[in-house]
Structure P
Amino acid sequence: MGYGVKLLLVENSPLLRDAIKDMLSGYENISIENVASTKNEAITFLDEMQYDLIIADIELNEGNGFDVVKHTMQDFYAFKPPTVVMLTNHGNSYYKKLAQKLNIKYFYDKSLDFESAIQSIVHESLN
């Protein structure tokens with residue numbers, strides 16, 4: 001991904017946003033460019049610049065993370081679709097299958113796989 005990974009964080013929980021920011025703050029090659037808590041905020045950010053990675057929650061204050069990901073797959077989307085790390089409290093098979101259909105590279109349950117999700121983000125930033 002070259003020099004520095006530009007990341008969009010789409011998460012409605014202020015506590016989790018802070019935890020993710022803290023865990024990634026030690027990595028100079030990862031830059032959290034913007035933070036959104038709704039689908040529309042995320043789409044506005046996505047339409048303004050190229051991101052390398054999106055960390056997306058499924059449940060947002062308005063809309064959901066799948067709609068955010070679908071936006072980057074539209075023919076009219078101006079940039080290269082970012083790699084997606086879906087981080088959710090809804091790790092059931094229905095959502096996992098939906099994530100697979102959308103070719104979401106990483107899908108993690110927040111309560112079980114938080115550390116693995118962070119490791120995947122760091123791994124992506126080194127590629």
Structure Q
Amino acid sequence: MGRLLRFGLVGVVGFIVDAGLLQIMVQWGGISPFSARLGSFMAAATTTWWLNRCFTFRARNQANGKEWMRYIAAMMLGGLFNYGVFAAVLLWLPLALRQPWLAVACGSLAGMAVNFYTSSRFVFVR
């Protein structure tokens with residue numbers, strides 16, 4: 001249970017990175033939330049990879065690009081759930097177009113369980 005709690009805390013940091021960058025790109029950059037989400041997701045996924053390897057799973061091996069790629073690949077499954085819910089909320093809830101962080105929150109919750117499973121089984125294996 002401790003590992004799941006740590007994963008959740010890292011997820012909160014990832015959410016802040018994801019939602020914050022998305023909000024900035026949409027409001028200040030004039031980028032569509034559907035397009036901006038791709039960049040904000042990658043930034044958040046990279047942040048959570050580092051934090052999960054150091055804090056959640058306490059990986060002892062040295063970080064490398066191969067592990068990061070494995071993590072990003074594993075996060076893509078959860079990312080599909082995440083993006084699907086994100087897009088649905090944007091399309092169905094007009095407030096979310098003005099405040100896209102709401103859609104990010106809904107999508108993040110949808111993808112979290114899948115991401116924990118793939119991280120613990122395929123990325124940070126001891």
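Only the coordinates and a few stated rules stand behind these numbers; no lab work does. It should be emphasised that the depicted structure is a prediction, and the values quoted were computed from it without experimental measurement. Cβ atoms are built from the backbone, for glycine too; each structure is taken alone.
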The value 19, 18, 14 for semi-axes √(5λ) of the Cα gyration tensor in Å, derived from one of P, Q, belongs to structure P
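When mean count of other Cβ atoms within 10 Å over residues 83-90 is computed for each of P, Q, which one produces 18.9? Before the final figure, lay out the partial values.
Values: P: 21.5; Q: 18.9.
For mean count of other Cβ atoms within 10 Å over residues 83-90, the value 18.9 is produced by structure Q.
Identify the structure, out of P, Q, from whose coordinates relative contact order in percent (Cα under 8 Å, 6 or more apart) was calculated to give 26. Numbers along the way, then the final one.
Values: P: 26; Q: 30.
Of the structures listed, the value fits P.
If you work out FRET efficiency 1/(1 + (r/R0)^6) of positions 35 and 67 (r between Cβ atoms, R0 = 25 Å, to 0.05) for P, Q, which one comes out largest?
Checked P, Q; max of FRET efficiency 1/(1 + (r/R0)^6) of positions 35 and 67 (r between Cβ atoms, R0 = 25 Å, to 0.05) sits with P.
If helix-only ellipticity at 222 nm (-39500 (n - 2.57) for each DSSP H run of 4 or more, over all residues; to 500) computes to -26000, which of P, Q did it come from?
Q
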Note: log10 I(q)/I(0) by the Debye sum over Cα atoms at q = 0.18, 0.22, 0.23, 0.32 Å⁻¹, for residues 51-98 alone at -0.57, -0.82, -0.88, -1.26, derived from one of structures P, Q, originates from structure P
